[in-house]
Structure 1
């Protein structure tokens, strides 16, 4: 396993998270000054953007960011901003555009910022990037604040792993910039749970990897819907599209998408530890007993769950204290990365470069940017 960049990049994440906390603490004053502007304006907004996994990060963190800062927050893909910027930016509203990028060289990353600024003069940028040499980091604008993550976050493998969790954590910490000292313990707990999944991953996922299925559905609630979306992409990428994956929320899955389930479907549940939310999630799981049953069902949860509808439950912690829902996303993210990596190896792919025919690349290729009318 250690021969693969991807495995090393999954394995190093708990260590990397600690350095992310130090980095954000170093920029505490600058970040507080930036947020204060938007917190003082009643009609301001934060838009998280990126493409692919970098966009899914925004979906994972925007709700928590709004909850803790009080600033209206949402995620919009940079690919949508490139084509329809006028639909997402109100020229009368102050907007902080937070861009996530691993390489910072995606054509859409640059074009999204440029088009947003053409539509509105009230856009400022916070750029969170993993590559010091990326085009995003080379931008020179007095309205830009940049956070360069440690070099370890700049994954060498095709699939984004360390970069995803590092950028997500950075945004979560920025949203709670006044609480950094109090969050250290929570982050250490998240790291311990992630280390357990990494250490025991092969034995934990052995049965589900060997089970016969053709489709995989990932479900998550609230911000975990973004996690489910990232999980579905990770497995598709690392198996070169051999496994067709879908994602949805637990409640949303009932409204039509459940039709995809057949006897060759793997159901993968990403459970919240919010007790109110959990009620809806378990109702959905138990409803799978009605109608066509999937080939296998597995859940990931911080604590124990009673459900006869699950074939396997990965319990991250039996005795550890409660991990806040936002930080629980991190070890659950690591769990789906480990699963996807192991499935890739099991199917005979090279996880560092699983796209045999070159359909997808580490940095997107072939995108032509046209001038905005």
Structure 2
């Protein structure tokens, strides 16, 4: 199934109670399934999605074996794990370490990491999100000594895995928040040196090089100094200065007005891809999101909801991505999708009681053999 394309779905590894530090957000001990399970009406609005597979512990190898089978049967053959480093140690590694890497059929699915180096705050806690959502619990920006610890852990524990995703023999590592990276390392020059260290350590481990992939959020203004706002650059400047090998998106909400019909959003997405082609010199891997609605994380109603994001319209986005790849035959045929399981942002491929396996069937229809 799907030998020609690499269809990569992001994974939010919070659907487990096996990480003790999640109890401050979800005290029931089932991870963010707590927010999905306990969703309540807000006036005329009621987010009431239910997973067909139930509230499964995704740090359980047996659970992940079933999910790998379902994903690969429909054309999803790469998982991109959100990966965290807070307060001097990893966070939410259990779904990857125990679940995925412990699955007997893990060889069917490749994976790579996206360092989700944003701050951790109270948005994950429904009891505090409305009032104290912006309050930082753990900082995502890391100084050079912590960055080196991250590098050694990533290379030693993950790049060495036989099913770690590579491009031209180079392990792919994605960074979510490049502004936070620069902030923590103290400016663009220090970040360049840190990333060169990452590349050198990767080569020492026996690889040709690192494939550095950056998440782009539209053409945002970036702080190059790491300390104040007197040295600015755009996203494309950052990509060039840091020597990134490729870029992709994480979510439509990062660069498009999502409070409207899905097909209208796709038109803006196509224009954004065209702009990237014109302004960037590194490969862009097309990204498609299933939708957006983060009301499950709040007690009050939140505007900004994608409309009409049916599997049929999602399939139109996938067809756009397939055409994009056909127009760029020189690059790896990789598509990123948000996501495998972002339930509380309402952007997931996993089957539910509304569309069943509809989103997965759309991938199979477009990218299946």
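Every number in this text was worked out from the coordinates using simple rules, so none of it is lab data. Bear in mind that the values here come from a model prediction, so they are computed numbers and not experimental data. Cβ atoms are built from the backbone, for glycine too; each structure is taken alone.
Of structures 1, 2, the largest value of distance in nm of label points 7 Å out along Cα→Cβ at positions 136 and 296 belongs to 1. Matching task: 0.60 is the computed value of FRET efficiency 1/(1 + (r/R0)^6) of positions 288 and 328 (r between Cβ atoms, R0 = 25 Å, to 0.05). Pick the structure from 1, 2. The read-out was computed on structure 1.
So mean count of other Cβ atoms within 10 Å over residues 168-175, computed for just one structure, reads 19.6; which one of 1, 2 is that? So the calculation was done on 2. From which structure (1, 2) was Kirkwood radius over Cα pairs in Å, for residues 192-335 alone calculated, if the value obtained is 17.3? Traced to structure 2. If percent of Cα pairs over 24 Å apart, for residues 32-159 alone computes to 22, which of 1, 2 did it come from? Only structure 1 yields this read-out. Can you say which of 1, 2 returns -9000 when helix-only ellipticity at 222 nm (-39500 (n - 2.57) for each DSSP H run of 4 or more, over all residues; to 500) is computed? Label of the originating structure: 2. When FRET efficiency 1/(1 + (r/R0)^6) of positions 80 and 208 (r between Cβ atoms, R0 = 30 Å, to 0.05) is calculated for each of structures 1, 2, structure 2 gives the greatest result. Given 33, 23, 21 as the derived value for semi-axes √(5λ) of the Cα gyration tensor in Å, which of the supplied structures 1, 2 does it correspond to? Source structure for this number: 1.
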